[in-house]
Structure I
Amino acid sequence: MSERFDVLFEGMPEEKALMYLRADPEKLDNPVDKYMAATKLAACHSERSLDGLIEAVGLNPENLINRITRRKALEALGRRKDKKSLPHLFNALCFDDEPSVINAIDSIAQIGEPLTDEQCNQLIGAIDSSDAQKRCVIQAHTRLRLTTGRHRITALEQDENPLVSGAACAYAAQVFGEVEKLTQVVQQLTDPIAGRRRSAVIDLGDAGDASALQHLVSCPVSMPLRAKSAFHLADPKKTGVISEPHSLLLEQLLRDNPANLALQPDWICEPSVSTIEKNLQHRDEGKQYGGALSLIRMQKPQQIEAIEKIQAKYWSDYGANYLLTSIVGLERVHEHSDLIRTALAETLPQYTKSRVAAAWACLSLNLSDQTDLLREIQAESKWIPLRWSCERVLQQLS
């Protein structure tokens, strides 16, 4: 989803980005510009910018800024999807900087080119590392549908770390059709630990079994993460054609009603503004949704007042912004319909998910005056969940 944030770097011309990328970080007024430049070049298309990123893979990692820049360059090469960078990405598998190795593996998978036998051996060889790197190697095999690592990956299906075992089961389902192994991944969607829930959402998307779509709808993790896996399951070839049963599930996921999520009882706080605010600020989305559900369960007068108070303090927080926007739509709080218009018009990338909530709120509140803006977003948005939401809402508003 990093493409949603490309707008942040539009003010840095390609020529300047290349200059920063090749500069000595100790001579830059703002050394951070060096690795920001690598991220900028991920969205460029010229041969010289590609060569600049490849050159950055060879930066001396003794300098911290260089090391971070190298990581960003490896990540950017995945987005460029040019097979010319593959030899350099495979060379990076030997780096002693694990984040760089993981970024290189991810980029190899994103490029998606057929691999030679030697490259397959190099890739599976990288599995002898930390659990984070093991998971990444398995994911690459799944996404590239490589059969060569079967023996090594099958042995990890019962690993004590569910982030490793879940990825291994997704590999078995995607590459060998062993979908029965996804049962333990589905169970992980309700794990008390947020990281395990998030990894299970990703694994089910990788596994490619569309029957898992129904389970993603109720998983208490962020809507964008679930949406990414869900749209992949509903339309794996990106044809734009989604069956009506799948569309109904996607709509339920994107409307994102906390009352339909599998929340732990202790995530749902007491219905006071102060405790709801604390939950909305929590790092675990389960707690955030628990706070949102408490706000939904309030009596209407108290609810309207609480939304106003929380909005005044936390509207700039993109997590709280999203949940408040969603609640106004779900609860049909016409008294705060101005928040929906504001959220729908917001173009800063960190508020993109709020625009999804605002689109559905336009339907709930029958805000027909937003039709032109909905059409504009549908035509211009690059993010599928937002574009699809606007299309679906426009169909039902007309």
Structure II
Amino acid sequence: MVSQMQVPSDEQGSDILFARQSIYSKNRDVEYYELLFRNADNAFDPSINDEDATFEVITNNYSNVINDGETKTVPCFIKVTDELLLNGKLPDLPKGHFVLELLGRSNITPELVERLKELGKQGVRLALSDYDPRERRFDVLLNIVHILKLDLRRLGIDSMPSLMAKLRPFGLELLADKVESKEQFLRCVEMGFSFYQGFFLSEPATAKGKKISANKLVLLQMLAEIDKPNATANSIEEIALNDPNLTFKILKVVNSAAFSTPKEIVSLSHAITLLGMNQIKRWIIIFMTASGGKSSGDLVNNMLVRGRMCELISEMSGQQDPISYFMVGLLSQLDALLNIEMEELLTQMPLTADISAAILSHEGMMGEILGDVKYYQHGDFEAIRGSLASKFYQMAYRHSINWADQVMKAL
């Protein structure tokens, strides 16, 4: 079975929370992750001494991207205050694995400028957020930093072409920040930004009347069959055999590192008998998401993280039927993957009313946990309403990222 999280028995864990957000190239490949920490600035806190938040642990667990089954490590942006840069408490960073992001509220003194120049000479990559061309205090930094964030929401997308023309002589890599829709993303690509950050991948480019594709009908038939009281391993396998490639993929996954099976599973009926209906249901739902094309890889990964984290939080909260929480989390972004409006999509899927209500309007306990996990993924830690201690959310998030990586490799 999929491994279950072991929650430590002591209550002496730290309250550290941090999440990651993707920064993309124009091809929607993940080029960086930005780490968001639990404080007012979402900035790195030098007082962190938790063993789960060291730079080595972050590099090993939070900076991996799975592409075509291969693992790639990308650098992480970390926001730093000017106080941290000047007080000598900045830890040694593994070379090439981090980009220091200076906050726009920084007091740009000669001492800070010299410190940034020194870091640049040491090979440290530097970024500046919250840039506003009307504030001349930023001008001195344009010849020092490597990456400049331009906030579309704050500066306005229509002002970007003239601003980018003024910035061109500095040779900066420009990052379009808070890209909220696919339309905005395409406009920014035309303008020539180097990088893109925002939730545009999570928004569907919907079309009325669009249907789930034919190659997913077998999965829907299997999903409906599993929920029948008289369903058997053989009855489910008979449906799956209509798509031999699907059966092969399922067997490949259940024999992968994502499971801890004692011996090789050679047939789907064998897998169902050994793993149970709920685990097969899990993988049917995963395969619903797994064929969205190359550019959807990071979205699929985020969906897997969300589904697994919903499941783990439900288990640690003592809820019944955690597989339903997994389904709610995973399917909550299926509209973006398939470009079908969520209301229309749910009418095409054999889901219970409470699962649909949790996805659509965050109703019930499944909806509450889904909301908390979404807040966590967005770094909006203070909005989390659940009663669990902070350390359990961080543990669930870290576990879910690692689990999603295993699944992406198997897929």
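Read-outs: derived from the displayed coordinates by stated rules, not from any lab. These numbers come from a predicted model, not from an experiment. Cβ atoms are built from the backbone, for glycine too; each structure is taken alone.
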Open item on the list: For mean count of other Cβ atoms within 10 Å over residues 68-75, which structure out of I, II has the highest calculated value?
Closed with: I
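If mean count of other Cβ atoms within 10 Å over residues 220-227 is computed to be 22.1, which of I, II is the source?
Derived from I, not from the others.
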TODO: Could you tell me which structure in I, II was used to calculate helix-only ellipticity at 222 nm (-39500 (n - 2.57) for each DSSP H run of 4 or more, over all residues; to 500) as -19000?
DONE: I
Open item on the list: Suppose relative contact order in percent (Cα under 8 Å, 6 or more apart) works out to 8; of I, II, which structure was it derived from?
Closed with: I
